[in-house]
Structures are given as C-alpha cells and as structure tokens.
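Quick heads-up: structures coming right below.
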Structure P
Amino acid sequence: MFNRVMQKLDHWVGCASRTLILVSGILILLMAWVETYGVVKRYVFNAPDPLAYEISTMFLLFCGVLAVAGVERLDRHVRNDLVASRFPSMIKAIVLSTIFPFLALIFCAVLTWKSLDNALYALQIGQVSQSPWALPLAPIKLVIPLGYTLLCLVLLGKFFKGIALLRGGKNQDQTEQW
C-alpha cells in the first residue's frame, strides 16, 4: 500500500516538476523579450517603461521558485560535498540519502509555512506593488509556497527512498521507480 502511494505521488510530483521546469524556461524567454523591449524603449525612444522592469522581476521570481523542485528531483543542483566527502562511503550514503533531505525538508517546510503566512496576509490587506501599475502582490506571493510545497514533496520522496535503501528492502533501481 505504501509503495503504491509513493509511486503515485512520485509520478505526480515528477510530472508537475517537469512541467514547471518547462514553464520556467518559457518565462526566461519571455523575460528576455520584455527586457529587450524595455531597453529599446528607454534608449531608442527615450521613453522608459516601468512595466518591463516589474514584469522581469516577477518572472525571475517565478523561474527560481517554480524550477527548484524539478532541479532537486533531477539532482542538477549545486551540491556542497565539503562535509560528506570526508566520510566513509557508507556514512556518506546515509548522510546524502537521508540526513540532508530531512534537514532540507525541515528548512523548506518552515519556508513554505512562513511564505504562505506572508501571502495570506498580503491577500488580507490587499497589498499592491508600489509601481504605477499597482499590481496585487498576493497572487505573486502565493507562487512561492506553491513552488516550495512541491520541493517539500520532492524532498520527502528522497528521504523515503533513502530510508528504503538503508533498510535494504529495495535496491537503487526499485526506489527510482517511486
């Protein structure tokens, strides 16, 4: 039963994280176009557009927050092996497959909780940006807990895969199917 739940959850998280990586890539392209538009409008037509800066900043936030779960799931993140490289291989496996994901899960859970609190507060008071456009900030701030919730699910899956590897009940190939 637990394995089936983990397989379904891992499949859903995998699809969502791959989709969000694609969305982040598209946002980077759009951000480049918007910035090019802003530069041309400012330096060629001498008419700066504050919307270009604001949209680019918003897209940059979205790119970082939405892609982080997929990057973690694919193990394409920057890894600091300063501590783990000094351990024997068995302890290194324990540290990298269980302890690091668990500590990261705690950190990301707190980050998700506090960012959700901040986004709900922005929604409650009707917070808007300080630009002439006065964009509502609550929908923008809600993207942060959404992205970090997905990261928490990725880290939870990594933690359970690490536990399964340590228990010896599954080999590396079987846990990858989760």
Structure Q
Amino acid sequence: MTNLPPEWQPEEPENDEQRARVLLVNGTALLQSGKHEIALTLLEEAYELTPDDPDAALNLSGAYILTGKFRHAVRVLEKLAEQEPHNPMIWLNLGAAYLGNPVLARDRHQRQAIDAFQRALELHPVAPNAAYNIGLIYRDRKDLDSAIQWFAQAVEHDPDDADARTLLARSRAERAAEEE
C-alpha cells in the first residue's frame, strides 16, 4: 500500500485489475486538480499493476511531464506509441516529453518533439496545441519563417488562442524588422 494520506487511500479492491482502476481514477483526479506529486504515486502503482493499460500509461506519462521527469515519460510513451500508433494524444505527450524544458532542449530533442507533434497533427489535424508548440520550437531556433507558418496554423485551428495570435504578430514584426 502507498504511504498516502488516509483520504487518498483507496478501499481494498478484490483484485489487481480493480485496484489499478481505483488508483488510476484517483490519480487522474489528483492530476487534474494540480496535485501532481501525489497523483504520480498513485499512477505509478496503477501502471505497475497494469503496464499494458493505455489509460494508465498515458496518465502516468502526463504526471511525469508535469513533475519534470521527462525521460521517464519518454520511456512509457515510446512503448505506448508502439502499441497504439494512431492515438494523437500519445504523440502530443511524446512531443512534450522529448522537448522537456524548452530552455534546456538540445537540437536532437527539439527535432524529436517536432516529429512527434507533426505525427499528432497527421492523425488529428487540429490536435490541441501541436502547431503552437512547433511554432515555439522554431521561434527558439530563430527560424522565424517556420515559426510564423506554425503560429498561423495554430490560429487557424483556434482563433481564440491569444498566445498564438500574439506570437504570430511578434514573429511577423521581427521578420519585417529583419527585412528593413
């Protein structure tokens, strides 16, 4: 049993599959409420009990990403991508995991992240934040033409995305200033 506070201790289920389901449901709720470290504890245990459950793997990877454990997330997500290669959420999370901390991301990690985000878009043309994230990577790489292209696509997918609109305008202004 985990060393969690009593209010987060699940009732004893009859078998490992039921126990994993309870852990997954509670861990996911904690993840959504911003209690990432506690969620991680539950989700790791759920994944240990049911390593082939895609929901357990996807939620665990999200917890790893939110707690900065990007290598752990990559390990879980690469295995999951082999099992379910047509799930765009896996590729979105994998892109975030490959990228890790954008400030510290190396060229190889940026390229892996771009590939994963593009795969998500191939599977779901308006995959949430994929185009925006690619735009951010290209902006960090000082490739304004590519950044503009991806921010424009993000705005096209979600006209209410104020961040994408702002970065598109800034990138266009920077491009225009370079051309003067």
Structure R
Amino acid sequence: MNQQEIRDKLFAQFGEEVIQGEIQFRDQITLTVDRGRITSVCRFLREDPELAFDFLSFVGAVDRFPNHPRFEVLYQLYSLRNNHRFRIKALVDETDSEPAAIDSVVAVWPTADWHERETAEMFGISFGGHPDPRKLLLPDEWTCHPLRKDFSLDGSEEETPDLPREVEQGS
C-alpha cells in the first residue's frame, strides 16, 4: 500500500474525530491522532492484515514550546511483510496541575518499552500503563528533562555524579 491508501484506510476506520490532521512532506504522510485513542489506532495499524505494521521503529517527542499543545509524540512504523512505512503523532499538553501524559503502546509493540522510557526521561511525558517506567540515562534523583526547550543552556543545578566537577582555581 502507498501512503495515500494507508491514510484513506485510517480515515475510513476512525474518521475525523480521531484522525485530527495530516502533513504531507516529500511523499510521506504524517497523521495526527487523538491522544486518547492512540492505543486503538496503533492496535488497528498492527492487526489489520493489509497494513500489518508489525515493527515500531521509533517513538520520540518534539517540544513545541511555547506553543500549545506543547509536545508531539511521534511513532514511526514499518511493516516487514508489506515493506511499507508510516508515521503518526499525537499532540500532548501539560498544565500547572496536569503533567504531559499519553497511554503507552508497549502492549501493542513491546519494542516501545525503552523508546517510551527515554522519551519520558528526556521530555517529562508520562506513558500511562507502561510496565517499567524506570529511568535509563539520568540519575534517579534528577527531576529535570534535558530535551525540553526550557532546559537551561547552562545545564542543571542538580547533582551529576557521573560528570567531572569544575576544578577551583589554584588547586
């Protein structure tokens, strides 16, 4: 199937309530999916025999700060059987009272496990229902998220035991 046929199949299955937008660039289509339906859309993409997206090659995020919704969570899919690719994304926001969150797709594609953990750690987006939300790269006590656009260019004031400390003058 080509990109347009995949797009049409998703619109026919879910409609404009769930498929909220699309971008076309260099003959590739990216569909924006309602974040509350991300799991059902992903399950359909995997289980439909014509689509058969059996490999999730990437989950990541884009921080669109200062825009709202602030984040895009991206999913790059591949079908080994059909040799086609497709990309979907969901818009995720946060407020002072509500952190950025979206459902996990680990139950659909187990390979999402580490991708979601890294995205959670770097952007502060939580993945609801994730089976193992431990950090991968940063110290457990860190509360900052280095890939956010509001992360200080000077780094974090938080303790970084794995990095060398500055040597004081005259030492």
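The numbers here are math on the coordinates, done by the rules we state, and not lab data. This structure is a prediction, so every number in the text was calculated from the model and none was measured. Cβ atoms are built from the backbone, for glycine too; each structure is taken alone.
Annotations
- For mean count of other Cβ atoms within 10 Å over residues 41-48 computed as 10.5, the structure of P, Q, R it came from: P
- helix-only ellipticity at 222 nm (-39500 (n - 2.57) for each DSSP H run of 4 or more, over all residues; to 500) from the coordinates reads -26000; which among P, Q, R: P
- Per relative contact order in percent (Cα under 8 Å, 6 or more apart), the highest-valued of structures P, Q, R: P
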